[in-house]
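All of the numbers you see were taken from the coordinates with simple rules; none came from a lab. Keep in mind that what you see is a predicted model, and the values were worked out from it rather than measured. Cβ atoms are built from the backbone, for glycine too; each structure is taken alone.
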Structure I
Amino acid sequence: MSTPIAEVERVIAAFAEAWKGDDMEAVAGLCAFDAEFVNVVGMWWKGRAEIKVAHEFTHATMFKSSRLTILETSVRFPTPQLAIARSRWLLENHVSPDGEPLPARNGVLVNVLALRDGRWSIIDAQNTDIIEGVVSRPQ
């Protein structure tokens, strides 16, 4: 019997595998019907269908040959039916809108997952690029 942590980590790993395979149907399938997703530039997609279409667009162009690697994931459970999974990632082999190769990127993807009908699915996601050398202002 797998643990809840292992089940959530399996969803995160499946997201990366679907990304690598340009399988946006699989990406969408990891999301709840009413999921929301904010990408690294602040675009906010509402619902599984919007999430799928937005990812299909970018995977037909700039992310077509990209490889997403999950470097580490931390999972915590505010309630037994809710999980917050925070993952560091590396993105390689992506291109600009003009088709020019871009350097590898690092970031953090936060997924909130809910246990519904015995299955963990993403209900909310926020993706953030890590910009090396940028320091926040003191409070």
Structure II
Amino acid sequence: MNGFSEKLDLRTKNARLYTEFLMRKKKNHVYPELFKNHAFLKYPLIVNRREKFLELAEKAKIPIGDWFISPLHPVEQDFSPWYLKPESYPVARQAASKVVNLPTDTKNIQAVLKFLESNIDLIENNDWLELK
């Protein structure tokens, strides 16, 4: 497992930088108390216009992806084999339409933070979970 510890350290360091930035901006973030024993493969972020956010990230060459695109990821249609009625789970539907992931393996964290700063209006506040 050569380099595994270094990769975990980089992911945790970047996750902390994201959290500090987002907390200062009063935006949704991973709570620091959840960091213990977390590998941070990716960093979840709630945005209010996911497609626009992803489009802007692609133009800026920031490797941001979507995550949990439906309440039963990756299934987007015909939930009947699972007896799932998405309308019964409004919070899951809302979250599935807004979650993206930020890269944690990046060595150019400043580029990602600059992108977040310039698109701060697309990032949900701390109260994103309140159904609107």
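Results, tabulated for the structure shown:
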quantity: Source structure (of I, II) for mean count of other Cβ atoms within 10 Å over residues 28-35, computed value 18.2; calculated: I
quantity: Which of I, II leads on relative contact order in percent (Cα under 8 Å, 6 or more apart), largest value; calculated: II
quantity: Structure responsible for -8000, with helix-only ellipticity at 222 nm (-39500 (n - 2.57) for each DSSP H run of 4 or more, over all residues; to 500) calculated and labels I, II on offer; calculated: I
quantity: Which of I, II yields 11.7, 32 [Rg and Dmax of the Cα atoms in Å, for residues 20-75 alone, calculated]; calculated: I
